[in-house]
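These are the structures, in structure tokens.
The numbers here are math on the coordinates, done by the rules we state, and not lab data. Quick caveat: nothing in here was measured; it's all calculated off a predicted structure. Cβ atoms are built from the backbone, for glycine too; each structure is taken alone.
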Structure 1
Amino acid sequence: MARWIFEPGHSAAAFAVRHMMVSTMRGLFKNVRGRIDFDPDYPAGVAAVEATIDAAGIWTGDDARDAHLRDADFLNVAAYPDIVFRSSGVRCTGETDFQVTGDLVLHGVTRPVVLATRCLGRWPCPYWEGDRDLGPTLRIGFVATTTINRHDFGVSWNAPLDRGGRVVGDELAITLDVEAILESDMQRIAGMLQAR
């Protein structure tokens, strides 16, 4: 089984939630690390996924809001610095589509989630270190989506609005975009960099 290592600079987790009853607020985590055990030549075979997100890296485009999302009302990153997903099963649902089940650890709470996942393909690519190409490297891409209720994870801050409204919606739509490099290529590149 081939192992693929997330490239953090090209992997991200995005979320969207209703705001003030009238709009959708979107945010992003860029520091996503992890691995995927997956054979693209035999996609129906056993696969595994593990992903870790640096919770403090949340970005919504508003510094004051980001600070509030990091504090105890929401993510409480001082106590829970990582958001983690570990798969427990993968089921092939199409030529490039999968249902990935597993546990999401958020705000110190572990709950099962299901990710609708699509493999976007693999491709030999360069690997630039400064102005030097250390490639080729074999890369693979995935996109996965799910929806969670934030209250299930103890993230329940809200404020009332007129006529029974609330500032923040309950449901979060999550999208995980992953670009990963074949582990053996990463090891070869690490060896080249150490030899310099």
Structure 2
Amino acid sequence: MSLSREHLAQQIIDAGRFLYERGWSPATSSNYSARLSASEALLTVSGKHKGQLGLDDVLVTDMQGRSLEAGKKPSAETLLHTQLYNWKAEIGAVLHTHSVNATVLSRLSLSDSLVFADYELQKAFTGISSHESQVEVPIFDNDQDIARLAAKVQPWLERHPDCVGYLIRGHGLYTWGAQMSGALRQIEAFEFLFECELKVRALHKS
């Protein structure tokens, strides 16, 4: 059964408070969304503090990222959310965060992807059942032209149907889930892995 707009809005508000308190969505950074229907998404409006969201701080867009509510401006990165809903019908929530670890690790990595292997917590990702698997996370260069950035993301998604998230260099993380709870679980798993990876790299240098 599909959830009401108010219920989904509250999920977005609660996610914002949780992610802000963890330091993963400082100030007005980040954006979150939930699938409202097959043709509509509910997203955070532009420029709002994510730890202080209210019911009026979300808006409905179509799946091309256009606002369906007069006077409300969607995030500049709305297309990156609707792209994911159009990619997979089972995606019900998308979270984009700006943590220190994600930002620093994406800047330190010279390759166009990160590969995590042999971490037990990899099993927190949808579709992963063993630490023996590998989780590849692509890194895309930051671009203020969101349509152009989305055009770079799309081929990766098409070639990697099991993708669980991606990084934008010097910017942040995108991940998703069938419900908001799944998207939040993957955020936590990613943040654990990012911190581990940074510590391992620091120890190798010492």
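As an exercise: mean count of other Cβ atoms within 10 Å over residues 8-15, calculated from one structure in 1, 2, equals 20.2. Which structure is it? Intermediate values should be presented prior to the final figure.
Values: 1: 17.2; 2: 20.2.
Comparing all candidates, it corresponds to 2.
Given that helix-only ellipticity at 222 nm (-39500 (n - 2.57) for each DSSP H run of 4 or more, over all residues; to 500), derived from a single structure, equals -12000, which label among 1, 2 identifies that structure?
2
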Match the computed value 1.8 of distance in nm of label points 7 Å out along Cα→Cβ at positions 112 and 168 to one of the structures 1, 2, and report its label.
2
When you work out relative contact order in percent (Cα under 8 Å, 6 or more apart) for each of the structures 1, 2, which one comes out largest?
1
Computing log10 I(q)/I(0) by the Debye sum over Cα atoms at q = 0.11, 0.13, 0.14 Å⁻¹ gives -0.48, -0.67, -0.78 for which of 1, 2?
2
Upon calculation of distance in nm of label points 7 Å out along Cα→Cβ at positions 32 and 176 from the atomic coordinates, which of the structures 1, 2 produces 1.8?
2
In terms of distance in nm of label points 7 Å out along Cα→Cβ at positions 16 and 80, which of structures 1, 2 is highest?
1
Which of 1, 2 yields 0.90 [FRET efficiency 1/(1 + (r/R0)^6) of positions 40 and 104 (r between Cβ atoms, R0 = 35 Å, to 0.05), calculated]:
1
